[in-house]
Structures are given as C-alpha cells and as structure tokens.
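Below are structures written as structure tokens.
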Structure 1
Amino acid sequence: MDPTLFTQLLISGILLGGIYALASIGLTLIFGVMKIVNFAHGEFFMIAMYLTYWVVHYFHIDPYLSTLILVPVVFLIGIVTYYLFIRPTLSSSVLAQIFITVGLSTIIQNLVLLFWSADFRSISLGYATDSLVLGPFPALHIEETMVSPARLIAFVLAILLSIAFYLFLKLSYTGKIIRATAQDRSAALLMGINTDRIYRLTFAIGIVLVGLAGGLVLPVYSVHPFVGFDFVLIMFVVVVLGGMGSVVGAMIGGLIIGVVEVFSSYWIGQENKQVIYFLVFIGILVVRPSGLFGLKEEEELEHIETID
C-alpha cells in the first residue's frame, strides 16, 4: 500500500477511535461497578446528539461549547433513568436486566421517532469544512495528508476527557469508593459505603461520558432515531475486546476498532466493514476470552485479596 494512503487511513482510524473510546468507557464503567449490561447505552448517545443539534440550531452555539450545557442535562437524565428503570432491577436476574434495558432502548427510539421523525439531521461548521495539511515527509515517502478539523477536535477532547476520567477514578476519593464498590459490594457495605448512591453516581457518569461522545461526534455524523444502534454495536465490541470493566482496555480497544474500521471500509466497502472488526473481536477472544485487559476469574480473586 502507498505510504501516503496508509498514513491517511491510520490517522483517520485513530481520530475515529478516540470517540469510540470515550463512548465505551461509560458502558464498561456501568458494567464494571453495577454488573449491568446496558443495551440502551446507544440511545443515550443518540439523545445527546439530538440535544446538541437543537442547541446549535436554536441558540447558534458552537457544538463543542454546547457540552457545557449538555453535561448537567445528560447527568439528570441518567439519574432519572436510574431511579425509574435500573434501580428496581438491581436485585433481579441478568435476564430481567437485559429485558429492561432492551425495552428502554426501544421506547427511546420510538419516542424520538414520534416527536422528531426519521429525518437525518446534521450541522455544518465553517471551520470544519477546511482541511489541515500534514507533511510532506520525504524521508518516509509520505506526501501531504489531510486531517479534518472536526475529527481532530473531537479526538483531542475525547482523549482528554478519557484521561481525566481515568485520573478521577485512580486519584480522587470518590473514584476510590467507586472502585471499592466494583471490587466487592458486600465489603463496601460493611465499610459504611452507601452503595445505592455510588450506583446512582456511576450510572449517571456513564451516561454523561457517552453523551459527551455523542455531542462531539455530531459535526462528523448525522443524527437520526436509530444512530444509537449502529454505535452501541461498536461499543460492545470495544468493551469486550478491551476487557469488561477495564477503562484502559476501553480506551485502547476503541483506538484499535477505529483503525480496523477505517482500513476495512477502504478495502471491502463501507457496508461490509463490521465483518472485519467482528472477526478481529472473535479472534482476540479465542486467544484471551477475558479481553485484552480484563482479569480472568482467578486473577480477579487474587487481585481483590491483595488490595491494601
């Protein structure tokens, strides 16, 4: 392959993967702490895209600045969803939890379809229509490569937010409580931790993270009632690939899937791209069923026993 084309595809894949990483961190956080697989995660992504669209459309605010408005609104949506749908199912079977999140996904899709129709909506940014030129790099036989400003801004913000959240989990007092609850809920209760409050906070943060990803991606993608379904499939691939419950795994898995998607779209076409990254996904799970950064059951028990 031509070095210039390879570089162009690689950059595009990495930029796309940053968005996938941020969106998937919210999903892996909810599973890692609450042990709930949220099949409605993509619909919150879609809601955030619509909210950003309406803010830009009616108030003419830059979509990246609109995240300041988006965060509290999506956080509140997460809290309400937790109380109405998630909390009542915490003590239920996994099957009941799957049914409630799948049902919630269907409800949200149809409500959006009812109120906002099936029309595709997009926004146009003046500065996003230009292209940033990188290169040339004669020593590497690479000519000029083009980078979309919208994708670059979204990638930088997504990575910064992902790193900030990782540091929050590792260094802050609240983050340590969240990790303690994820490791052993019973022990957390015995230590006086209000696990219901932690679950509520965790779910809301997970929704905020996927909402931020939805807001950042709007200048690049159109929004419609079923866009969440397309993205949630990718999120599940990223989360399982990186390791269920692993924030670092979600970040790296997102970058991997972004690169795989762009290269496969070029080689076999946009409509068949999912085949490739699902094959990669299956192949890695055959070698390591717990994902790239997930702990095997015996490793997880050993990790919990050796925590200071």
Structure 2
Amino acid sequence: MESFLRNMENLSKLKQRPSQFLSMTSLTVEKLEMLHDSFEPHCTQYFHYHTLQGKPRVKMSFKEQKNASLQGSESKLFFLMAYLKNYPLQQFHASYFGVTQAKVSQLIKALSPILEKTLKGMGLTPSTNPEQLKAELEKHQVQEANMDATEREVNRSSDYEVQKEFYSGKKKRHTIKYNLLSEPNQYILYLSETYEGAVHDKKICDIEDYSFPEGFLLRYDLGYIGYAPENVTIEKPHKNTKLNPLTEQEKLENKIISGERVSIEQAISGVKRLRIVADKIRTYCRGFRNSIMKIACAIHNLRVRSHLRAYTCTRVSLNF
C-alpha cells in the first residue's frame, strides 16, 4: 500500500476537511499548526543526532533520507497525534500509513518524548511535584481550584494479591488512578503520581501532603470527605443518608456546588478525548503510561489556552 503521507499534498487535502481532521487528531488544523511551530525544532534536532531506533549517529545528519517512512516534522506530528487520539492496533496504524508494525513502534517511542518536551517548553504540562504545588499556585496567583480523581483501566494481573491492589470497587475493574487539580476554566494545574485503583481518593491527598496558599478555595466531591488542609476554605457537597436525608436548603447548596465543580469533570473529559488514556491500557511500561497521561493533560491545556477558544486561560502566555 502506498504511504498515506508520502508527500505533503495528502495532508493538505485532509486539512481542507476540518471535521475529519479534528476527529483524527483531537485538534483543529490551526491548533496543530501552532503546536507544530514548537515541535519542529525539537524533532529536527533529535534526528540530527539520533537514529529512529534512538541510537546516537556516528555522523550528524542534516537531511532526511529519501526513503524515510514519514517525510517532515509535520507528518510525524500528525502520525503521533492520530495514534494518541484513536489508539488503534499498531498493525492497523501501520497499514493506514503504509509502514511496518515495527516502524510504528519505533516512531511512537521516538516521537512521544519529543512531544512531551515540546509541551513542557510551551508551559502546558501540569505540575507533578506536590512539594512545589504551593509555590506554583502563588506564582500564578491562583486563588481557587477543583479536585477530582480519574482512573484508567489496566489488564488484570495473574497474581491474586496484585489483583486486589488494582481492583477499583467504583469502576468494577482493575485500574490505575491519578489525582487532578484544575482551575475553574478547566486548565489542569496538577497531576499526581500513579496509584493503584484500590487506593482511596483521600489517601492520595494524605500521601502527597499538599500545601496551599492561605485563603485558598478548594472544591471536591464526597470521595475526599475528611480532607482538610490548613488555611484552606473547603466547598464540598452534603452527604445524603437514610437517617439524615438532605433538606431542601442542602439540596440547593449541593446543586450550586455541583455547578461550580462541573469544570473539572469537563477537564477530565477533555483529557480523555485521547483514546489512549480512555481505553484499556495495552502496554506494561509504567514510564510510557505516565508520559502519555502528561501529554494528554498538556494537549487539553493547549485547547484551553488557545486564543482560538471562546474562553481562555490568561494567567500566562504560550511559550514558543
């Protein structure tokens, strides 16, 4: 089969079909081009000094080989974004782009770190260090945030003890879990370490021991009841029980809080527009799992902070 992206004419034709382009990459044409402006120098520099297999070149190369699988950094970025968005089997992705399955694997391993480095340079990657969270919030003068946890399904282990660690009673599946902190405009501020699905939401907060600026407003759901950091105002819904049913006033307060908290649910939905973090994880490499989650959060932040969006995050500007 001829390569789908053997030359840039095919990609140009796809750009003329915005809805199809969006469904394939999760980004509009304009946003992908904006991302490519920062991706290109990192990609070019990497392949100057490294082969596709990641080995250092004996002699620095300034030109792509004529028989390269994907010509140009833009086609490479499209290739990677199409994989992250749809998460197809590598054999299917290989047949679509006219390469071998082994080549798909090599390209993903080579391009993913480049994309992560690009997004970090643009200032889009969320903080992952709980010790620096307070400083980051003070630096950008963030006064309120929403907190929630999200899970990704993993394959069940053959070891029964390991199964118990990863089994999520809420999802009724084996999962890994992350804690997220987002601004009201859906911008993701913080991404926690990876935890087993059996770990409770509040326990993640206790383990990571977050610190917040004085007078900070934090909203969370019933999964965090009992978590009360110092100098923080908490907004949480009232719990309904058989012995203590909610009053009309409490129901109204829950509705208001739910309306304020919906932004983090929308943020998580935005992250999971990439099927690679929404579907069951097929890889066992922990480093790759965590890297992809950071990329997914950063891609969502790119959409939020884009000047093409109706409402944007204006606390900092994109770094190119």
Parent structure of the calculated result 37, given that relative contact order in percent (Cα under 8 Å, 6 or more apart) is the read-out and 1, 2 the choices: 1
Among 1, 2, which structure scores highest (criterion: distance in nm of label points 7 Å out along Cα→Cβ at positions 113 and 257): 2
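Taking distance in nm of label points 7 Å out along Cα→Cβ at positions 17 and 281 for each of 1, 2, which is largest?
Working: 1: 1.7; 2: 3.4.
When distance in nm of label points 7 Å out along Cα→Cβ at positions 17 and 281 is computed for each of 1, 2, structure 2 gives the biggest number.
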Structure responsible for -14500, with helix-only ellipticity at 222 nm (-39500 (n - 2.57) for each DSSP H run of 4 or more, over all residues; to 500) calculated and labels 1, 2 on offer: 2
Given 19.9 for mean projected area of the Cα convex hull in nm², calculated: source structure among 1, 2: 2
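Values quoted throughout were computed directly from the atomic coordinates according to the rules given, and no laboratory measurement underlies them. Source: prediction; values computed, not measured. Cβ atoms are built from the backbone, for glycine too; each structure is taken alone.
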